[in-house]
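Bear in mind these aren't lab numbers, they're just calculated from the coordinates by the rules spelled out. None of the values given here were measured: they were computed from a predicted structure. Cβ atoms are built from the backbone, for glycine too; each structure is taken alone.
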Structure I
Amino acid sequence: MRDIQIGGLVSFTTIDYPGKLAAVLFLVGCPLRCTYCSNPHLLDLRDGEYAPEKIFDWLKSRVGKLEAIVFSGGEALMQGDAAIDYMRRVRDLGFKIGLHTNGFYPNLLARAADIIDWIGLDFKATREKYPDLTGQYIAYDNMLCSLDTWIETGKDFEVRITCDPRFITKEDLLEIADILNGRHVQNIAIQKYIPHHEDEDDTTTDAQRNQFFVDDELRQEINSKFSSVIWRE
């Protein structure tokens, strides 16, 4: 079986797994091609720069110092059994396991549900805008299936919405909020779109990117639907 391929590491973070001191492993490979991707160098499934066993030895040295390890990407679940088996080994060290995911692989998420303790799930746009944003027609339905799969576990999670004004309007944001509220989602994060230097098509202005965060009526309406809403500017 192919070893897990790791393309990046953040050795300490307080923001990637809520309430936990964590490290983040960035796995290579992603089935989506989102316009605003912040890690385009991780999109292709290739050999990683970090030796998995050396990283595992380093993780052993973090026992008692860190509480959680987050698997991000790319899309970590694209590596299938290699990722799941590595998660299990890391969890056996005593760490909580977090996953940042676009939800493209609901079946793999279900298989890993006994290992993963928390997920941050990206809800990128309304259904009709998903293909233009992600390059995949089935990404929206897969994401909702992953959301429903995770809700059934009863474990903690956060749904994250990045407000790229090219793909999300205020009306879209309210529609997404209603979908999540209808599923009794408790925790969401509204994230400001930050242009990536490799996104040559970006012509958005500061005012367009800030519009969601300066609209008090919009914020109040969305805040009223959930137990916790984090506005990440």
Structure II
Amino acid sequence: MLHKETQLQQCLTQLRTRLLVMSAAVGIALDEALAALVSGNMGRAVAVVDGDAAINSLENEIDEMALALLARHQPVARDLRLVVAALRMVIDLERIGDEAVSIAERVLILQGKPPQDVTLAMAGLMRTAKESLKTAVAAFKDADVRAALGIIENDDECVQKEVLALHRMMDHFCTDAGGAHNSGAQAGMHGILICRSLNRICRRAANMAEHTCFIAEGVNIKHVRVTTDQNASGRGGP
């Protein structure tokens, strides 16, 4: 019995480790995509697009690990919640990777020359997206429910910054300075699409935070308004 429990814990540790590896890869992809956007470095954008296959491979690997773990070890309680959360979290991570690729592809379409006004308009949104993902990964790694709840509680911040970025871009491209050439409208369109990608990244990071709370507390807090002054359920799960 002890041997079986040891095997289960080893498998859970491996699953958690691979999730963190995938999280790091996705974080790098997002950082590089945004760096390419700001600098106009097309080489970095190409690297993000090319690197997506490795992230997809990690998703498949983690899926297989989780399903095999369920079939062979039949975990219960917190162990089961970790496996279920892993199957959910890997989807969020893969989607964030896709959004990073989408941003990188916009850089390539614009030939590495997005107008400075576009990148300045969305600077706050870019910071929020990066910080949301970073905090969500750290909360999962450290089993930090308070940090996870903070991401969920501040979810509206992303929406506010997206609206602000869109307003700034509209103001710019509705002036002669922004719309005097054909590339202005194209840059504005791609700027809007990048804002949508950044918003979706924030949403996915919030999903990851919910999964962390589910692992720790044993309750589903999707669509529930919570604050950092309370835990997810008022009680800890077994």
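Upon calculation of relative contact order in percent (Cα under 8 Å, 6 or more apart) from the atomic coordinates, which of the structures I, II produces 24? Matching structure: II. When FRET efficiency 1/(1 + (r/R0)^6) of positions 200 and 216 (r between Cβ atoms, R0 = 41 Å, to 0.05) is computed across structures I, II, the figure 0.95 traces back to II. Quick check on the output: -9000 is helix-only ellipticity at 222 nm (-39500 (n - 2.57) for each DSSP H run of 4 or more, over all residues; to 500), derived from one of I, II. Which one produced it? Value -9000 for helix-only ellipticity at 222 nm (-39500 (n - 2.57) for each DSSP H run of 4 or more, over all residues; to 500) corresponds to I out of I, II.
Comparison across structures I, II (criterion: Rg/Rh (Cα atoms, Kirkwood Rh)) gives the highest value for II.
Identify the structure, out of I, II, from whose coordinates FRET efficiency 1/(1 + (r/R0)^6) of positions 120 and 224 (r between Cβ atoms, R0 = 30 Å, to 0.05) was calculated to give 0.85. Label of the source structure: I. When distance in nm of label points 7 Å out along Cα→Cβ at positions 48 and 144 is computed for each of I, II, the one that comes out at 3.3 is I.
In this comparison of I, II, the computed figure 34, 11, 4 for semi-axes √(5λ) of the Cα gyration tensor in Å, for residues 40-87 alone is attributed to II.
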